[in-house]
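Following this line, the structures themselves.
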Structure P
Amino acid sequence: MVSNFEELGGRLLVIFDGRCGLCNRAVRWFLRRDRQERLRFVASESPKVAGLLERHKMGTPGSGSGSDTTLRTVLVALDPDGPGELVLARSDAVLALLSELPSPWPAVAAALRWIPPPVRDLGYRLIARWRYRIWGRFESCPIPTVEERKRFL
């Protein structure tokens, strides 16, 4: 079986709602801070992640096709399509991302880990519930710059 994720090379795969204004701003924030290029990004609408999302029962089907998915949370995939495949969601995903960035972000992630996961996820869910109303929704995924394209699948 050919993997959609061979080019990751051990990097974390960030799966985000490509139409969400907050999600796109967050991706841009991570791109600016990820100087060692430890992260790769893909919109949940991409056919490349349809199988992964289906295996982990993530997202809400839209028109019935696997590539039309509304993701209700950010996901971080470790070793996708591999034997150690693991998908983190909500606050666990955010903490994994912060841990990959340069200082001071790993320390911020370590401090946030002291907050019990149900409390962290409650805060995450509240923000997620209002994200479209506050930050808007795109009709289609914004196109990354030429420089950023190498960081997207």
Structure Q
Amino acid sequence: MLDARFGADRQHRTAYRLRDGVKAISSLCLVARVGEQLLGSVQCWPLQLRTGEGKVFPLILLGPVAVALVHEKEGIGSLLMIDVLARADALFALPMLLIGDAPYYGRFGFSAAHTGRWQVPGPVERDRLLLRGGSKALPAEGWLEPRTNDAKAHS
């Protein structure tokens, strides 16, 4: 389904560099299905923001969110988002980041207002680097990278 929605070359995108070398957070990987038919899915990954001073702030990278083309516009993506955000808030209480369309993800509390000077390992349209939560506690500058440990607080 991911190849069908995002193309077979999707692994070359910047979001995949933020997932390199880490396992998805299994409690935040969800699917929507009817019987054996896959309707949609969402995955989340451990991420961190590292400052020039070496401080590390843990985040969760949300995505990809995908819905089978034949079920687009049925609200499945919204239901997956509501569920994964509630689980993430309850289990981890960490800020979440995604690369996506602000008009769609803004209704779930995501905004590009704080991420303009964050560096990523590849090209990104700045208005698509969206954050939810924690903006007051996070630095205005830093480097986003995969998080290889389970630390929840910055060091």
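A short reminder: the numbers here are calculations on the coordinates, not readings from a lab. From a predicted model like this one, the values you see are computed outputs, not experimental measurements. Cβ atoms are built from the backbone, for glycine too; each structure is taken alone.
Summary of values
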| quantity | calculated |
| --- | --- |
| Distance in nm of label points 7 Å out along Cα→Cβ at positions 34 and 58 derived as 3.9 - corresponding label from P, Q | Q |
| Identity of the structure behind -5000 (criterion: helix-only ellipticity at 222 nm (-39500 (n - 2.57) for each DSSP H run of 4 or more, over all residues; to 500), calculated), options P, Q | Q |
| Parent structure of the calculated result 0.70, given that FRET efficiency 1/(1 + (r/R0)^6) of positions 50 and 114 (r between Cβ atoms, R0 = 41 Å, to 0.05) is the read-out and P, Q the choices | P |
| Test item: relative contact order in percent (Cα under 8 Å, 6 or more apart) calculated as 30, pick one of P, Q | P |
